[in-house]
Structure P
Amino acid sequence: MARPGCPDKCGNVSIPYPFGTGNGCFQEPFNVTCNVSGAYLASTKVRILDINLTLGEIRVQNPYIAWQCNHTNGTNSTSGDLEGLRLDPFHKLSYTKNKLTSLGCATLAIVVGGTKGKNQLEYPTVNSCFSYCTDASNVDNSSGCAGMGCCQSSFPGNVSSVNTTSEPVPDIYDSTIQSFSPCSYSFVVEEEWFKFDPSYASSTDFATKYADGVPLVLDWIAGNGSCSETSKMGSQYACQAMNSECIDVSNGPGYRCNCSQGYEGNPYLQGGCQDINECEPPNQSLYPCQGKCTNTVGNYTCFCPSGFRSDDPKSIPCVPADPKKALKVVLGISFSAIFLMVCIFALRAEYQKRKLAKEKDKFFDQNGGQILYRQIMSKQVDTLKIFTQEDLKKATNDFDKSRELGRGGHGTVYKGILKDDRVVAVKRSKIMNVAETDEFVQEIIILSQTNHRNVVRLLGCCLEVEVPILVYEFIPNGTLFEFIHRSYGSPPPSLDTRLRVAQESAEALAYLHLSMNHPIVHGDVKSMNILLDDNYMAKVTDFGASRTLPKDAAQFMTLVQGTLGYLDPEYLQERQLTEKSDVYSFGVVLLELITGKTAIYNDGPKEGKSLVWSFLLAMKEDSLEDILDPSIVRAGTETLLG
């Protein structure tokens, strides 16, 4: 339903309000450009396929397919640097219906998305997948993407911009693979639409075949804020129709509208939601009634005529009633049902109680609880407490969302208050490999024995759950990232404060690397993993990616981990994580401190610039002052930093 007097279609695509074409026909920013080739989101190359008001979705054509071809005859071709998908804050990629997809052999696909946090700063999010095969016999013959010739990966919500890249992995991509699969492709696509064909792995014309793009699902919101906040905004409130309701969305902040139960139409227009007459065609098939149907406002009733009965007239036809028989049946069924329900509830309660106890014991043993308990009893570990699940549920108000302190790649952190009124940080980690239980327990023991004023201390853990929960000391003043990149108008931190925080962070890393019986490599050093206490003292935290180094080994192998912009280039090539990897990442933190820029930052029209390369270029061109934070460029400061 379009706005009165406005076109309701562009070609075969229906354009319901708040979308529209032409002046006065749409609500900002839902302008639709309509031409002979179809309907497009305004000022973009994104063609609209369908708009769904009820689900708050737009199905579009994604024209951005990244590809690279390396032919055996020496000719190479590539899609070049794609500008990527750029959406306004009212449109987000659906994280439930889209997937990053990669085609080819020995192909690494990477998607870099942009998502805004509560402070309105845009944070980069990175996801990747790797597809591999050596010849046609290795390619998956099913329509799914299991990694052989094709792989898929999901990405987080609240993403409104995205860039994809696709390239062969040099150490794996050889002439045998090149002769069979010279091209690699990556793109974000609607998961339900994409069906893998084995020929795609060796295709050289996939991008040409889908030159117009591939289907993609976007979530859209009618307005920012929550329903409780925006419902008081009068004419600016998007849900204008009577008998409409507001729905808070799950893909980032915002809301959308729907007609209430029993109504249909357009909730964004005054008078747009009309009562459904459930008793007349074509609605009868959706609202069944085997008796007499009567329409009511927003609903309908279904009942048997006098002298007839049915246990459920909506689904069971009415039959002549026998009053005495009916009474006996009703009484018998009622008493039987009550007795049966009491028995079921009693048995179920006992069963659940025993099942829960067994499950807790299983998880406790599975997560190394017995090993840790023996260490505590033998006094080898005397600073660590084992918490129960109930202890931490009470401390975090059953892990209430309002208690969330942060959500990262290794888990979610909640604010907790223990029985003794101590405030702690409670971290629920992601799934742990059962085969790593002994290693996990040993690392817990080692981390609990860390005793340095600039390292967040591990206080205890809970092992009677599927995924172990860790309890750390609570650091109240947020992250160094927030401290450096504070909102406009806040006074910048002084040079003395920055240097002190840098020194304290360096002392913490030196302690982890050099001062312990088992050296610890952090593995994800960044400004978001350095916390500040009440006195703005630095505290290194988040050991989700950390590993202890064997005493007889200088380095060890690990999977790709860390954060874009902080990763050691040598680690990316060699897949070898050492103390030097932490030192490189800490160097990036130092650059953040003296420049005030993020590790990956935007410079005017240039997006995604590397702070490291920009700093090296400034040093080379003798233009260091141009990249330093203006607030610390004073007489003698540049000499001090040099």
Structure Q
Amino acid sequence: MSRSASVMTGPLTPLGSVELPSRLRVVSPTGLLARALLAVGLSLCVAPLFGLGLPAALSTVPDALVPPFMKWSGAAITYVAKDAAIFGVELNQLTRAFATIFLYPMRFLQDLLTMGITVGGVALPPLPWLSVVLAAALFGARLGGWKLAVLVASALLYALLFGLWQPTMLTLASVLVSVLVGTVTGTLLGITVYRHPALEKVMTPVYDIMQTVPVFAYLVPILYLFGFGPVGAMIATVIYATPPMARVVTLALEEVPPSIREAAEMAGTTRRQSMWLVLLPSCRQKLLVGLNQLIMLSLATVIIASVIGADGLGAVVLKALQSLKIGKGIEAGAAIVLLAIALDQLGKAAASPAPAARVPGWLGRGSFLSILLATLIVPFLLQLAMPWLGRLPMGSTLSMASWWDNLVLTVNANWSVQLRETKTLAFIWLLKPAKLFALSIPWFGAVIAVAAAGYILQGWRLAVTCLLMMLFVATSGLWMQAQLTSYLLVASVVPALLIGMPVGILCVAYPKFDAVMTWIIDTIQTLPSFVYLIPIIMFLGSGDFAALIAIVAYAWTPAARYTAAALRNIPGAVIEVAEMTGASAWQRLFFVRLPVARSGLLLAVNQTIMMAFGVLVITALIGTKGLEADCLMSLSKADPGRGIVAGAAMVCLAIMADRLLRASLIKKART
């Protein structure tokens, strides 16, 4: 029998069961319409580049289509803050009472560390610096050995020697209380979602919104409800920092091995006993990772919350920037950096799988508490006879503020021409064209293009979501500000990716380079973004270029980290096949590694955009004019409506970018 006959007599496959390659599949009429709408939307967006004018109603949102969102939001906040009542009790009184409840432990801890407390009519001095330094060093030694003890002690001694002890202790007290409240709240939320899986679909967007809303947008309603001061700052911190803890708790509980659950059931434990005595202790390490994230986010937010009266290092930096006392700002910024690194390393050491291996023998579980109590009590009693143990005498502290001020003056005097020319070139060739293009994009074309892209990537649900969000942004009365925010975001993300992705590629190729860059990236991501404004203002002043540099300096790190991770996760068999074909290193990179790792690279882009959004919020402090500026302006003008609408518009932009990129990831994975 001939070969063709044997083929014909073989088993026939029904045509409907044949799966065509993704590029050959028939596109539905709706899909064709979506692609046509995408082409129309993009054409409308680029039409102004070619001098093609559009009707005014398509270019600028008509006033008739702009609902008074700001007025409605402001009226709602005013009503809630002044007139709303629950069971006859004004809501304002309830929120202030709630604030008072949290004010007591915060004030107690702050007074214990800075001013002293009164017990039974007897005024007691604050804990001396020696007690705090020794206790912190003991915790460092207990968790990570003597190196961590030296690091933690050095961070606190820097604050002491540079006259920043009191603001450092105020910041530390605020962080500790915020972490305590955030841990309890996040744990309870995580357990609730774990026990009721249906809630996950509801809580996931809630978590996204809590983390995406600019902190400045939180501060306005919080100021109305809880008043000006440290408690309002703590509430904002908890709202922003709790979602990571809640997510980690739910994920950790879901990953508990079934054998542990079965053992708990066989032991006859109740549901509550099983949760608190078995399940949560079994995932301790993962929970500590979430706690570490909570600590770092709390520190970053407490610094920013100085805008509404939170004392501490953030207030020192903010006042220094406002008065252009750069030297003092650098000293306080260095204290923030050291405190952040110390807290981060303590958190990582606590989350380490086997910290006991690094614990000195004399710091065993039994002796640790005794030594800790001794370090707290003995210096406390000694300071009664030796006051310098409580606070260093005036004149014994150090200061390099004048040296830093002179350095800034010298650099600006010698390099002002070069810096000015760099800013001018960047403005003329990069920022101005991008800004003019962004401002020329018609709202109608942008809405159509984004909604059509949503349908092409994931169907009706994403299309409707993007359509509604884009319509809100366009009709919020802040379309121009949204254009400015988008322009600065794109202008920052592109260089961040151009820096971060090559760094990630080099990290995979050169292990020694990877070791150095891992330390640098960890340090950059540990520092609060607020700190990056200090050197930017020193040398670049304010404006869009300074904001771009601040965003790029922070946002390139996830691009590098996720690019390296994507390239490392490529199956070894794929690389071996490429090597067997005789491909060179460059060919393997561009024709094998990068195409195979495209999903991971899209994730790198996604995380870079999210990080850029996080830094973009604070660039309002150095003169940007987008939605972030309206959030900040709403604080100074006591205009809650503007702050809420601007914050909501930023949330919409961030969520759309995130969802579209995630949908693209899913689609790439399927193909």
Original post:
For which of P, Q does volume of the Cα convex hull per residue in Å³, for residues 342-453 alone, calculated from the coordinates, equal 331?
Top reply: Q
Original post:
P, Q: which one has distance in nm of label points 7 Å out along Cα→Cβ at positions 78 and 302, as calculated, at 3.6?
Top reply: Q
Original post:
For which of the structures P, Q does the calculation of mean count of other Cβ atoms within 10 Å over residues 166-173 return 24.0?
Top reply: Q
**OP:** Assuming -0.83, -1.02 is log10 I(q)/I(0) by the Debye sum over Cα atoms at q = 0.08, 0.09 Å⁻¹ as calculated from a single structure, say which of P, Q it is.
**Re:** P
**OP:** Assuming -7000 is helix-only ellipticity at 222 nm (-39500 (n - 2.57) for each DSSP H run of 4 or more, over all residues; to 500) as calculated from a single structure, say which of P, Q it is.
**Re:** P
Original post:
In terms of relative contact order in percent (Cα under 8 Å, 6 or more apart), which of structures P, Q is highest?
Top reply: Q
Subject >> Ranking P, Q by FRET efficiency 1/(1 + (r/R0)^6) of positions 286 and 462 (r between Cβ atoms, R0 = 30 Å, to 0.05), the structure that comes out highest >> reply: Q
Original post:
Out of P, Q, which one gives 0.30 for FRET efficiency 1/(1 + (r/R0)^6) of positions 222 and 406 (r between Cβ atoms, R0 = 25 Å, to 0.05) as computed from the coordinates?
Top reply: P
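Rule-based calculations on the coordinates, nothing more; no lab input. Computed from a predicted model, the values in this text were never measured in an experiment. Cβ atoms are built from the backbone, for glycine too; each structure is taken alone.
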